[in-house]
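Take a look at the structures listed below.
Values in this text are rule-based calculations from the coordinates and carry no lab data. As the structure is a prediction and not an experimental result, all values here were calculated from the model. Cβ atoms are built from the backbone, for glycine too; each structure is taken alone.
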Structure I
């Protein structure tokens, strides 16, 4: 942890100095929510449609915000310095922690705006929705962190990131939509326990594989 925390702090300080990524993400989410609100202003949205629209915004907001964690190192030419001063596992864990924090911020902000301007559906289980967003944010961050490291040296980084991320994140998107719908209807926790367990298992599998393979990716 003595080597992980400095990497995590570096990411936060770098972001606060420029604030470019956060501002871009917030503007994208605000624009997306505004467009959906205008399009659906005169319509009554079903719970299923509302959940689908919310997760479209979450997915594309994540694609805008979470790709830069390793790509920025290549663009600035600092990846070699990072390799010299720290080991691969510390780099991975530090950047993963930052991406989890950023993913939570993006998704909670998206949910807040969405329910403020778009969704007027009755939410019967707010606790379930928050739990879904937290677990899904961790799953999204775990996946996008390793994908960002894989494509960091590619020529068409921005195009590759959503293309590679979507099929891997599809189970999380499907589970997230189902659990969001369940939160609208107030489904009991025992009925959707399997879906929550699947998200936790997904995080464990992707996280373990990424941790084991990252040294090869980072030093390639």
Structure II
């Protein structure tokens, strides 16, 4: 729904909209990306959801390509000699984990060490339960989204896209996507990075212990 008077107020800078997205609060992004399904239950049409997914893909790639620049700026402005880029799970959706010429992989490996924090099945279950209560921004590759959308409808005997429960699909889709990602995370780490266990990382108390953990992963690959 368009509201002309709000549009004019925004154009004349009479009011403004500020982003409240932070590292600890991704709710605004999750709300914008939404979930496909019944619009009466807060869902988006599949077409609109796909449009926003494409926006997410483009933004994800742009942010990852900027990592070398941010490392440089962190050093120049703040004197930081160490830099951690928490790429999030969607990294694996916008790269080819087998292609050394992938532009995102080249940008990251040229200036960072790729580190896969490998969890257990119990960790995966906890992520799924957490998602049910607090959905995170999710990106599905187009073919995978359509495949799982049709599979969900078939399993639940739903014929019309408009009748899909958006919350139910969101939780089911997240679990399906997480399972699909796990072997690709490992492939990326095996080809271009290193692997540490989430249980080992949980015992780290400071920066020196973290570096020791990473050094151990590097030595393990070199054997």
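Starting from the value -18000: which structure in I, II was helix-only ellipticity at 222 nm (-39500 (n - 2.57) for each DSSP H run of 4 or more, over all residues; to 500) calculated from? Only one of I, II returns -18000 for helix-only ellipticity at 222 nm (-39500 (n - 2.57) for each DSSP H run of 4 or more, over all residues; to 500), namely II. One of I, II was used to calculate FRET efficiency 1/(1 + (r/R0)^6) of positions 32 and 104 (r between Cβ atoms, R0 = 25 Å, to 0.05), giving 0.85; which? Label of the source structure: I. Once mean projected area of the Cα convex hull in nm², for residues 120-167 alone is evaluated on every structure in I, II, the highest one turns out to be I. Which one of I, II has P(r) over Cα pairs in 5 Å bins from 0, in percent, as calculated from the coordinates, equal to 1, 7, 15, 18, 19, 15, 11, 7, 4, 2, 0, 0? Matching structure: I. When distance in nm of label points 7 Å out along Cα→Cβ at positions 40 and 112 is computed for each of I, II, which one produces 4.4? It must be structure II, since only it matches. Given 1.00 as the derived value for FRET efficiency 1/(1 + (r/R0)^6) of positions 96 and 184 (r between Cβ atoms, R0 = 30 Å, to 0.05), which of the supplied structures I, II does it correspond to? Source structure for this number: II. Comparing I, II, where is distance in nm of label points 7 Å out along Cα→Cβ at positions 144 and 208 highest? Across I, II, distance in nm of label points 7 Å out along Cα→Cβ at positions 144 and 208 peaks for II. Across the set I, II, distance in nm of label points 7 Å out along Cα→Cβ at positions 80 and 200 reaches its highest value in structure I.
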